[in-house]
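K.L.:
What follows are several structures.
Please treat every number below as a calculation from the coordinates, not as lab data. No experiment lies behind these values; they were computed from the predicted model shown. Cβ atoms are built from the backbone, for glycine too; each structure is taken alone.
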Structure I
């Protein structure tokens with residue numbers, strides 16, 4: 001229900017146990033909790049765009065991902081041309097559903113070809129109709145306006161997309177030949193239409209009929225009727241008409257009811273009508289073509305045998321649409337879903353196989369890369385040259401390419417990474433410090449970059465020295481790094497310090513006897529430790545009085561430091577701050593990074609949005625390094641959960657990774673995502689991906705050892 005509605009104004013029957021307010025995301029999560037705690041064996045979702053809250057109904061995903069019961073989803077709409085979010089949501093619904101039920105063959109085709117949903121997950125169950133026969137005594141037939149008339153009939157909620165004016169425009173041509181014809185419209189005006197424009201549409205139809213001199217042939221029955229009463233109307237009419245205005249209607253309940261009642265149906269050729277009225281079960285006319293409609297109606301009214309044949313064909317087909325037959329198909333689907341869910345639970349494992357991850361793909365990074373380096377921003381998935389380049393992203397890109405080459409000896413990565421290294425070199429000043437921003441015309445846009453960009457560059461250079469594919473690149477990296485060392489002492493901000501520290505640790509893995517660099521590591525470590533001790537209190541285990549951005553980089557840096565120095569106190573601070581960060585950012589099974597819309601101030605609640613991809617990357621790398629030091633498999637599990645933030649395990653339950661462009665959206669916002677796919681977010685996703693691939697290899701080795709040990713005991 002809409003948030004502006006008062007729950008108390010609706011007279012819900014006692015069967016309604018829980019009400020979801022449309023735009024209250026927490027209601028969806030609470031609804032899932034209610035269902036999980038109930039005795040229900042499975043859950044049924046009726047889906048239609050416009051019902052659920054958030055962008056395109058995105059809040060629904062919060063319910064689905066929290067749901068522990070097997071899910072059957074019935075899609076009432078399958079769009080042929082969905083926008084990005086609609087397509088994403090439909091795919092996510094399918095992923096969480098045991099079965100997707102649609103009511104037409106066209107819908108099956110759309111789901112497989114447009115949405116990429118496996119055919120074996122889709123089940124075609126046609127729209128059901130009441131199990132009712134034509135009444136022996138028809139109460140409507142002997143009442144006005146039916147009595148003594150030939151009637152055209154339409155029922156359902158009235159709104160402009162129904163095309164009722166087409167039938168009214170056809171009336172002069174029909175009445176001229178059959179003056180006893182009336183057109184009966186049964187139904188209330190749609191509540192949404194009433195709120196926005198009242199009875200404007202109904203009044204316009206009356207006015208049109210008056211202008212065409214057929215006002216006495218148009219009748220409105222403005223009420224909602226029961227199924228039994230509707231059967232009286234459907235069997236009393238001569239011809240049932242659905243004059244919808246465009247083809248994009250995949251399911252029509254009113255059309256199904258008319259066919260189920262054995263009515264002679266004349267319709268525009270929208271998708272459901274094309275299927276349901278095939279094989280002479282009805283007649284079709286083009287959209288808005290009132291002249292052809294008039295010709296068809298006159299032909300049927302002139303030929304009783306044709307009219308009778310249409311009704312007979314519709315009735316016979318309608319027998320297999322009746323609810324006992326349709327209901328049996330649903331029960332079979334439910335039973336299969338429950339059985340499959342039990343089997344999946346019994347065979348679940350600690351971590352998925354690598355094959356279950358989406359394919360790793362550098363397409364978007366290549367798209368953002370030119371001869372200068374990596375473009376920092378994109379408009380949707382298209383490089384935004386207006387914003388130029390930055391040092392941060394080219395340094396991260398260098399790290400990514402080294403990780404990829406180190407993991408699988410990728411020639412593609414080897415080809416790309418000199419471009420990013422060249423950019424770093426171009427941005428280094430004569431004094432060894434670095435500029436950050438460069439225009440697309442290759443003009444410097446600043447004299448000195450931020451401490452963050454400096455630190456990330458030292459990280460990249462340290463990693464290059466440790467993981468270089470050849471000596472030439474390593475020596476080049478050493479020259480750049482050593483030239484920058486005098487600026488370490490000027491660092492004042494802890495994230496710049498942390499990033500620099502990580503770079504130094506990678507350098508020391510290659511040159512462990514370098515006393516000068518070991519001294520630099522100790523100074524940087526002491527600065528982080530001092531910040532932690534100055535801000536830590538009984539209920540606040542953190543380096544500052546607030547949690548702002550790129551938070552996991554701080555414990556990650558100390559984890560790296562303790563690996564090199566072996567200092568237990570540093571390791572303990574790293575793990576204690578890691579646990580505190582986890583407490584603030586993990587909710588059950590998913591990560592909610594500190595939102596940049598206000599940050600987490602000590603003693604206050606954490607803002608949920610705007611969540612950034614670099615937060616998640618830092619969490620993934622933090623857990624990866626924590627596992628490396630502790631060999632605790634729980635760290636691998638948290639690493640994987642953090643990574644899945646990119647693929648929908650997040651507050652909105654929607655992927656930020658775009659499987660079409662191979663880029664990553666720039667942030668998770670209230671009610672949706674930032675569709676721009678810049679370098680920072682895409683690099684964060686891909687760096688996390690490589691770290692998780694390596695982590696899965698580690699997990700595989702862990703379980704092999706564990707199984708071997710168990711076998712030895714036995």
Structure II
């Protein structure tokens with residue numbers, strides 16, 4: 001038993017019985033390395049990571065490897081999902097050394113915790129030109145014994161390069177004219193046949209699709225809209241989507257979206273459902289509404305804690321292999337239905353005797369709709385019940401503030417647009433969970449598991465949670481959510497601002513001299529600074545606070561330098577730019593005191609809402625006037641529901657008929673797109 005036994009992280013606990021004498025990251029391990037002048041071996045991963053499992057089974061469970069590591073190194077395990085600060089800085093080290101990164105992320109550090117060598121997965125023994133981990137450990141230890149000064153110098157140089165990369169800022173003027181060049185770059189990378197961008201593996205990258213839909217409106221370019229909708233349609237119909245249980249897998253290993261890497265992550269569910277909402281608002285196609293609901297229903301069913309928070313994700317592996325839980329042979333399917341049903345199902349979901357993955361079938365749909373949809377749903381429900389009897393993949397049941405913020409946003413937005421109370425209730429319960437369980441003594445924490453809230457929140461936790469609270473306010477008009485979003489924004493500025501318009505990822509370095517990270521590009525999740533820019537713009541316009549909008553503009557100037565050249569890596573930031581360059585419009589709808597909600601006629605005029613339009617609906621405008629100036633003084637006319645549309649400088653005459661609202665929105669808010 002090693003030092004991980006008392007940790008709460010599922011990933012660290014997976015390694016608690018390795019013969020390797022793992023420590024968690026902390027003072028004890030670092031002090032031991034310094035005291036004994038031993039090199040440090042750091043291995044970073046997460047509990048649903050397939051290749052992390054492979055390396056653990058091949059290498060870290062091996063007694064001979066463990067003896068070498070325990071004798072010559074201080075060994076540290078890090079859960080990248082708990083500690084994105086450590087992961088980000090050391091990933092920068094890996095990318096500077098190797099030109100790429102990934103997980104598991106393995107590094108060798110000096111006794112002073114400066115990295116000098118990094119690698120991702122490595123086999124235990126040398127295979128051809130690929131050095132084995134066992135041989136690598138021996139070589140690095142020999143170098144430390146023979147040439148310690150060389151390794152120390154390498155560590156100092158690499159740490160200095162990381163710090164220089166973090167500190168480097170390029171100021172760029174905000175220029176929407178560049179967005180047409182961005183559109184051209186997307187077109188160059190686009191897969192015309194199957195959607196998406198670049199070569200396999202293909203990631204859904206939902207932020208790209210949302211950006212394209214906005215650019216299509218701004219540039220009046222139907223091709224951009226077609227690219228986004230086609231990609232989302234292919235994703236929804238492909239094997240990357242769990243066609244039985246709902247939810248999306250991590251990525252596709254092929255260009256067809258057919259064969260996925262099977263893990264399911266909470267952030268992917270939040271991001272793809274948000275893009276499906278954008279697609280539905282743009283096109284009014286029912287496929288995208290159904291796709292949104294399928295993802296959200298899966299999340300509520302499989303990833304929700306009884307107290308209301310949402311778990312991190314589900315492993316790709318079960319029964320010792322990847323994807324086993326999701327696969328079907330044609331014979332298995334025939335056992336559970338008659339020949340007519342089998343023929344219908346196999347034709348609809350591309351079932352073959354040969355299979356499309358290791359002799360079995362990954363379900364993928366032929367079309368977005370079917371005349372036999374009801375019968376197919378019955379078959380799918382039957383198969384889902386049968387599948388649920390199989391051994392389930394591992395569930396990572398820790399709860400992260402930031403990822404929950406993303407899910408709160410999608411649930412709140414979908415609940416408002418679809419008029420589905422259960423989604424809004426779920427979003428409110430998740431927000432309450434963060435307030436009750438992840439904010440002990442008023443300090444926001446990152447992770448909750450097994451009754452314990454731990455690790456001070458990072459910039460991404462603040463950014464995503466604020467984003468979720470803004471969406472929750474716009475869905476419920478509960479001022480408590482807006483007040484908390486404003487208070488957290490002030491804290492975010494105090495904790496993470498770099499003083500020159502940008503933000504650091506963490507409030508302080510995890511070890512002296514290593515930096516704290518300043519992530520600008522989107523990865524699997526949006527860059528926190530991009531979401532903060534978005535938050536600042538919307539809060540500025542809701543609260544009438546010009547300083548917040550100025551703050552957002554400064555942030556855009558210090559983060560946009562490479563966005564125009566590499567738009568697929570900066571799509572969240574470019575969405576914030578698009579929002580910044582749209583003139584604000586606000587809509588206050590005042591209900592008679594006896595009314596609790598808008599009637600159906602009014603709601604129909606607000607679907608889809610416009611993306612430059614911030615809307616507040618209330619029967620008590622006096623409660624809002626101190627915080628939301630554009631509501632101040634607004635009343636009902638003749639006791640009827642009354643809409644007040646305000647531009648940047650003035651308000652138009654009030655409207656009491658839904659048809660009149662539709663006319664005025666077409667005039668002043670002609671972009672028939674999104675409100676978020």
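K.L.:
Name the one structure among I, II that Rg and Dmax of the Cα atoms in Å, for residues 129-544 alone of 23.5, 74 was derived from.
P.N.:
Value 23.5, 74 for Rg and Dmax of the Cα atoms in Å, for residues 129-544 alone corresponds to II out of I, II.
K.L.:
Shifting gears a bit: Using distance in nm of label points 7 Å out along Cα→Cβ at positions 441 and 617 for the comparison, can you identify which of I, II gives the largest number?
P.N.:
Values: I: 2.9; II: 4.3.
Across I, II, distance in nm of label points 7 Å out along Cα→Cβ at positions 441 and 617 peaks for II.
K.L.:
Compute Cα Rg over 2.2 N^0.38 Å, for residues 137-304 alone for each of I, II and report the one that scores greatest.
P.N.:
Going through I, II one by one, Cα Rg over 2.2 N^0.38 Å, for residues 137-304 alone peaks for structure II.
K.L.:
Taking FRET efficiency 1/(1 + (r/R0)^6) of positions 321 and 657 (r between Cβ atoms, R0 = 35 Å, to 0.05) from the coordinates of each of I, II, which one would give 0.05?
P.N.:
II
K.L.:
I have 18.4 for mean count of other Cβ atoms within 10 Å over residues 121-128, calculated from one of the structures I, II. Which structure is it?
P.N.:
Going label by label, the one that fits is I.
K.L.:
Still on this structure: Could you tell me which structure in I, II was used to calculate Rg and Dmax of the Cα atoms in Å as 32.8, 107?
P.N.:
Numbers: I: 32.8, 107; II: 26.1, 89.
Answer by label: I.
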